[in-house]
Structure P
Amino acid sequence: MTTTRFALPEPVAPMLASAGEPPSGPGWAFEFKWDGVRAIAAVAAEQVRLYSRNGNDITGGYPELAVLSGLVGDRPVLLDGEIVTLGEAGRPDFGLLQLRMHVRAPSPELLGRVPISYYVFDLLDLDGRRLLSQRYQRRRELLTSLGLEGASLRVRVPPHHTDVDGPALLEVACRHGLEGVVGKRLGSRYEPGRRSPAWVKTALWTTREVVVGGWTSGEGRRAGTLGALLLGAYDDRGLLRYLGDVGTGFTERMLEDLVARLAALEQPHSPFDEPVPREHARRAHWVRPQLVGEVGYRILTAERRLRHTAWRALRTDKDPAQVTLT
């Protein structure tokens, strides 16, 4: 047996999906969208390497996935998938996963308290042969043939659906509290690092009102204006709690209006009645909590943080005191 048979496949940057409504008509497959951490896994014999979306080696953070080597035997493979943590309701819980995301060497206690699974949805290399030019449908067939499921609860191959309409599956995702759906053209090739129209993601959003308590300066093309708004809401004791930030969804006109309003409300100290995470607080400009806005978001974590937020509008018809956590 040659040593090249056991060489780890070279990783690639993950292919990305374009945002849009669920496609309809023939020629599409649909998968549920999993709220986790994207990871490319290179496996060969006893070797396993995990890579983040930006190419960093994250192998040490998820030692449970060493089981991948036993699932594929001596067949070198390159897999694409999502690392997720399931909450009490059996749904992916990004709030829990955050406890693992930046830990390079998790303790046995953390491994037991926040278990992870790897949801594999694509096969990019098999037995030393690149599959990037193969049709999505063929790659899924080869992935299924590996038989990754069954031997370990740590690794799953979630189903893809070719016999349902995208909007109908989105309704199923909504009923079960999932993040959304991804439509993939059956005939599409894998395009590393590209946000391709051959994959279309539709995320489920919830809207809520928020109180603006501060802002951070913009960078790059947003230099000279705001980068993100710091958001909060009042609890049942009248304390302003921090909910997170929002840095997308603004038009140029919105930015100009907000900068003018915020400048008139600036104050030297935080209006929040709890500590704001250091990565936000150290760059913050604090304001009196007099502006109410509306944001869309995908997830509210157990720590009461809004995830995947987008600004919608100012709500000048709302009193800040009316914006509560419940």
Structure Q
Amino acid sequence: MQLKPSIVVGALMLGAAATAHAQMTIYGLVDMSYGKSIADDQANLKADIHSGGDDGSNQGNSTTRVGIKGSTDVGSGVKANFKFETGGITSSGEVNPGGAFFARQAWLGLSGAFGEVRVGRQDSVPFQTMIDYDFNGASNGVSALGYTGVGPWARGRQSRSVQYIAPTFVAGLSAQAGVVVKGNSTVPGAKDVLSAGVKYGTGPFSAAVTFQTKSTSTSKDFAAVAGTWDFKIAKVVLGYADGGKVSAGGTGAGPSVGAMTTLAGINIGVLAAQNTDSGAKSKAAEVFVNKEIFKSTYAYGEVGQFKPNGGVSGTGYAAGVIFVF
């Protein structure tokens, strides 16, 4: 059956109206830099021009990516929300080579007076709760907290995750919880993973605590705590993460510390961390500077060093520009 032009035009108009109603947004981040990661230095590689998506998103400060998100009022004070975000985009234009296209985010959720529920691939509860306590945003190439394995945010993205974000009942207090069921997992000893995080901030003070259960019978639970205090002349952060004994399948434990100040509009900071576990003893530190040079455009520089006990040390650095849209 051939559709009349008027019917086709009407259908297109309805589709356009529905799209507008969904309030969809295309967003992203582009990180272009010159330098090399700590891992590059350990492998005796030379500095190069990089996208933040190179080498499994292990270059520069942030991951180059593009995403689409939207929110629609579905009635009774409830909104339907979604987000799809690509994996790292490399210098050659590939998206997360060899991996999923929407590797960073792919979830659907409902929100209202009850809070928000999300289902799909998303950042873990520990990551969402604790990432603000890394003043350099968990740098791809030189993260002291990442290389030592004691970042309070150190639990990555999860697929088939169900998360609940509670509404704000007390000013400055936020909380969320999550579960990843073992389902049909073929991983030996797979377990349901439960997680929770609570954050509180008022005035110059902020603190958070998070917990996540082990994913297999041979791994270990994870717990972390962190806090910041703004002294006006500088902001300091203290953290501690415990991923269990390495000898028993964990990731080790240890403290982290940092400070950041702003001079003439330039943010200057330092972070240091140490894994004290006998099976993963290591130390690392990073120094960084960044400044917004144009609207949504930031210039940055960073250098970091990692010293494992008995392993190969490495020094990484990057100077680059980040554009956020």
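All of the numbers you see were taken from the coordinates with simple rules; none came from a lab. Quantities reported herein were computed from a predicted structural model and do not represent experimental measurements. Cβ atoms are built from the backbone, for glycine too; each structure is taken alone.
The greatest value of mean count of other Cβ atoms within 10 Å over residues 59-66 among structures P, Q is that of Q.
Upon calculation of Cα Rg over 2.2 N^0.38 Å, for residues 155-234 alone from the atomic coordinates, which of the structures P, Q produces 1.60? All intermediate terms of the calculation are to be shown ahead of the outcome.
Values: P: 1.60; Q: 1.38.
Matching structure: P.
Calculating distance in nm of label points 7 Å out along Cα→Cβ at positions 67 and 315 for structures P, Q picks out P as the one with the greatest value. For distance in nm of label points 7 Å out along Cα→Cβ at positions 51 and 251, the calculated result is 4.1, so let me know which of P, Q that is. Checking each candidate, the match is P. Assign the value 30, calculated as percent of Cα pairs over 20 Å apart, for residues 211-282 alone, to the correct structure from P, Q. Computing percent of Cα pairs over 20 Å apart, for residues 211-282 alone on every structure in P, Q gives 30 only for P.
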